[in-house]
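Please treat every number below as a calculation from the coordinates, not as lab data. Just so it is clear, the model here is predicted, and its values are computed rather than measured. Cβ atoms are built from the backbone, for glycine too; each structure is taken alone.
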Structure I
Amino acid sequence: MAQKITPGLALRQLQQAQQAMKKVRKGLVQVREADPARRAELAQPVLQAGWEALTRTHRDLAEIPLASATEEVMLRQIAVQRYATALLVRLRRLVRNDPDALEGLDDDED
């Protein structure tokens, strides 16, 4: 039987999802600071981890029942979704080999 998702559990899951995405962003910073000749090689594991973090985050968001969608949970969902969107934009730029893909990572941390 599935575990009942309470508002407290939902908040913990959302916090864990955001922490996983923050780890990916730290990986993006490491790629940015690496030797340009190695960036493509280093970017692949970060892309994979980023994609997995995004899919887990969206799965967790979708599993929160209405009964657990308190004001606090909804506000946290908004913050996590904004963070996920920013990460997805970064990953897309990285896939496209956009020269500015890794710029400004420190600017939009939260």
Structure II
Amino acid sequence: MNSKTKAQALQEKLNESLREIYTLSLRADEQIEQYKMDDQGKFSAIFQKDSGFNAQADHFLPYLIEVSEDVQALDNSSDEELTAKLQPILHKIQLMSEVLQKFHAIA
């Protein structure tokens, strides 16, 4: 399997994960909006600055967009670049999944 095919297969799998996170993110963001209207959502960011995300937002969607852009940037990556870029992406996806699951468990 050449680098381009490997990157495309990897992107497909990652995009599948992002589609699952997207639905959870939308529901969580709606709930966060409700908390804010009820004067309960008093925080400035979902993830801390050292979490690996560049985004700093009080909703999940900006984080999801960042990961999606990271996945799309895999397009023209060599095998070495794929390996280097993949770990931070997987970390972000795992972190988002964990936080969203916890959020929905208590919301």
Structure III
Amino acid sequence: MREVIDDIRATESRAKAIIEEAEKEAKSIIGAANRKAEEVILSAQKKGEEVFNSIVEDAKKEAERKAQSLKEEYEERIKGLVERSKERIPQAADFIVKKVVTLYGDS
């Protein structure tokens, strides 16, 4: 009878050791999983930041390109207006002379 009780105690002791080892292993697995999850999250954040920065940089380049295009377009328009104004200076001078002569005569 003593042998049976000793066997039961030995079995319980082995079972307890197995449970403790399983708990340690489970904690280790959970810890490793948590570390891996943190790595994945950090990697995803870094990738997200890289994508965001790339999108912002592309948007800046596109805005600069459009601004340059508009600048060139308006410079051409201004150039055209200046040229037309220069062409009309003699007409404007003639008009002014005629008005002055009409108002004050040919004194």
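A few comments on the model shown:
- Among I, II, III, which structure scores highest (criterion: mean count of other Cβ atoms within 10 Å over residues 49-56): I
- Value 8.5, calculated as distance in nm of label points 7 Å out along Cα→Cβ at positions 33 and 89, assigned to which of I, II, III: III
- Largest in mean count of other Cβ atoms within 10 Å over residues 9-16 among the labelled structures I, II, III is structure I.
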